[in-house]
Structure 1
Amino acid sequence: MYLADRSAPKDPLTGRSSAPAAVAPVVFALGAVSLITDISSEMVTAVLPLYLVTQLGFSPLGFGTLDGVYNGVSALVQLTGGHLADRARNHKLIAGLGYGLSALCKPLLLLVTGLGPLTTVLALERTGKGLRTAPRDAMISLSTPPERQGRAFGVHRAMDTTGAMLGPLAAFLILRAAVDGYDAVFGVSACVAALGVLVLVLFVPGKQREAGGKSKPPVHPREALALLRLPRLRALAGCAALLGLTTVSDAFVYLLLQRRAGIGEEWFPLLPLGTAAVFLLLAVPVGALADRIGRRGVFLAGHLGLLTAYALLLWAPATPALPYLVLALHGTFYAATDGVLPAAVGDIVPEQLRASGLAIVGTSQALARFCCSLAFGAAWTLWGDTRALAGSAVGLLCCAAVAGLVLRPTGGGTR
């Protein structure tokens, strides 16, 4: 996308002016928190589609509604979390509240079964995710010089993805060993989530210090809204939303792959493991590549990889290689987009409003994906899975072409 000044300022989380390490310690600390938390979250995510569709009898439309809420509520809360973190100048506090709320919601999954109660619990859990995402990414961005943002986010996402690999594996083993498998998964998930909060409290640095010991006035909401006057930020948020409108939810991709390849239900929780394994392998090198050649090309290439995965699900023969190819492309998509997007925001937004800027872009993308989940679930119910996916593929191709034009370099050191 765009590059900012490459000078190395003082670390706003420590106040030190020494030369920064390749990856700041706070990145590893936050990566450890995300690793543990993702084990907890992905244990639930891995079994939730099958649990809702086969155990509770949800229709594709009902599941699409719940999945949209699961992914969309956090989008609405991201703006609040980002602004509160900038206003309080205490990113750890707001992130901790988010991690804590998500952990408290995990045990409630043992108690609810209907659509209404499940929606409420999942909405609260996603509220926690929305609160923590922007402050966490702001801490990573503020502790890293501009020319290393892609690598830093790649390291964090690689650690996060390690948890995403271990979560489905843990769910798979629990389902095979426990009599009441789903309840056991939800119970263990709650314990792991509590451990993640404890690691955050003990090992992540607290309130950032102001340079020279001077405190700055609180950030006013008007300052955060004024970020929308930045043409590059508007373009980035708009393109993230446009592409999100045709990005089919992970859960739907796994359900489609299970049907297309004839994968048994007992192996379903392992499908996210394939995506996570590829993401883990590629997150750091792809992030470093984006630092060198520019974020725009890497970001768009990731979406073209996702488009290829859609094409395989639509037209490739159901060979033993199909699941491996689809999951490899799915993981490559995340490696090329998940860390690259916030790194691009860090190139554009001033430090004192970094969490707010990250929240604006993250919210636009997540709301678009929320709409996509609802639309895809409805299309599947009305026209079938093949036509629904074909429509998403055509839409993604068109949106990627538009994003390529909007995000093209404009000179003056941008890319």
Structure 2
Amino acid sequence: MFKIQKFQKFTIWAMLGLLTSWIVSCSTGNVNTSTKQASSGAANIEFWTMQLQPQFTGYFQSLIGTFESQNPGIKVNWVDIPWAAMENKILTAVSAKTPPDVVNLNPDFASQLAGRNAWLDLDTKVSPEIRSSYLPNIWKASTLNGKSFGIPWYLTTRLTIYNTDLLKQAGVSKIPSTYAELALAAQQIKDKTGKYAFFVTFVPQDSGEVMESFVQMGVTLVDTDGKAAFNSPQGKAAFQYWVDLYKKGLLPKEVLTQGHRHAIDLYQGGETAFLASGPEFLKTIANNAPKIAQASAIAPQLTGDTGKKNVAVMNLIVPRESKQPEAAVKFALFVTNDDNQLAFAKAANVLPSTIKSLSNSYFKDVPANATTVEKGRIISAKQLQQAEILTPKLKDIKKLQKALYENLQAAMLGEKTVDKAVEDAAQQWNNR
């Protein structure tokens, strides 16, 4: 749910299924109520979220009730959209000029439509004082060409979840903090246990984690003109890193065919020692694999020589075609204010995007008998200070990922040399 990479991609992300259907039924049918007035004369605004029902139904019902009581002239209609359906549904609504008034997206996808002037320019609606209450780097993630198109909401940043039992069997005493150290541990784990250190996907339509690793290793993906900049010594070294791991048998063969979900399955099955994921998955592991959860501990996110760490952002967008822009902005700012962000972060085990809410003791103080989940929250919040959106905001970022991953796969399978794969990936991107 919080894999914002793909989204994780979530990714987030990832997170992590993407974009198939756009037909979503809701209590209001196919009528966009943002164009109408309630019978009482109140302004109706439609609010779309991504896959937050039923887990957070009570939270949002209370949130909306409080907002409506404080703003009697506004009524909010909440519609929750399945993760995989959101992109096609919002594209259709924007094209038909019948969008919701507030929609929950991630900056990667939202920036594509920002380039088409689909969103309200928030710099004209949100004062500098209010903007300064959000983490500066996170607000910047929802800007394009110097204009703000989104209000930051909740955040996740990857952790390294690891199986202490498996590492003991392999004799690995130091938890890797860099990709170089991970490669050494991967060889030792394979030699001693026959299992894999980790799983990462090279499926072009899935997680951008490998592409982010390039940036962490010091690779510039595109230059200021948008042309490929990764045909460089650093880019070739990053390609070589992943090719070597695969050819040495230190990555499962399914990395070429399976998505990020498989990484979680393998870890829960005790087949891998490390899982790069958000702390929200700790509860999933506890539910699905209690013995693995009991053996699990956490460490900061893996990185390269740059020390850079990723963050996945969820934001709230107000479409330019909203019939109630003032009410929509007011509601978006209410959802993302200090108090409400803190409450949602606690409910969802995510991080808030405002300075005040993040400074709360909840994200700083580790209880004496802290659980793995609690420790994960503290580590995540701490590394957020140096976290950033690692990939450039490009309207066709998925085409860049496709060029990189397809040519990486060719090199991993021995169909191309690393030099040829990098050259072809650059040409594929530049000729798109």
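Each value in this text was obtained by applying a stated rule to the coordinates, not by laboratory testing. What you are looking at is a predicted structure, and each value in this text was computed from that prediction instead of being measured. Cβ atoms are built from the backbone, for glycine too; each structure is taken alone.
Below are the figures for this structure:
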quantity	calculated
Structure (1, 2) behind the derived value 4, 22, 31, 24, 14, 4, 1, 0 of P(r) over Cα pairs in 10 Å bins from 0, in percent	2
Among 1, 2, structure where helix-only ellipticity at 222 nm (-39500 (n - 2.57) for each DSSP H run of 4 or more, over all residues; to 500) as derived comes to -25000	1
FRET efficiency 1/(1 + (r/R0)^6) of positions 171 and 291 (r between Cβ atoms, R0 = 30 Å, to 0.05) - highest-scoring structure of 1, 2	2
Parent structure of the calculated result 20.5, given that mean count of other Cβ atoms within 10 Å over residues 259-266 is the read-out and 1, 2 the choices	2
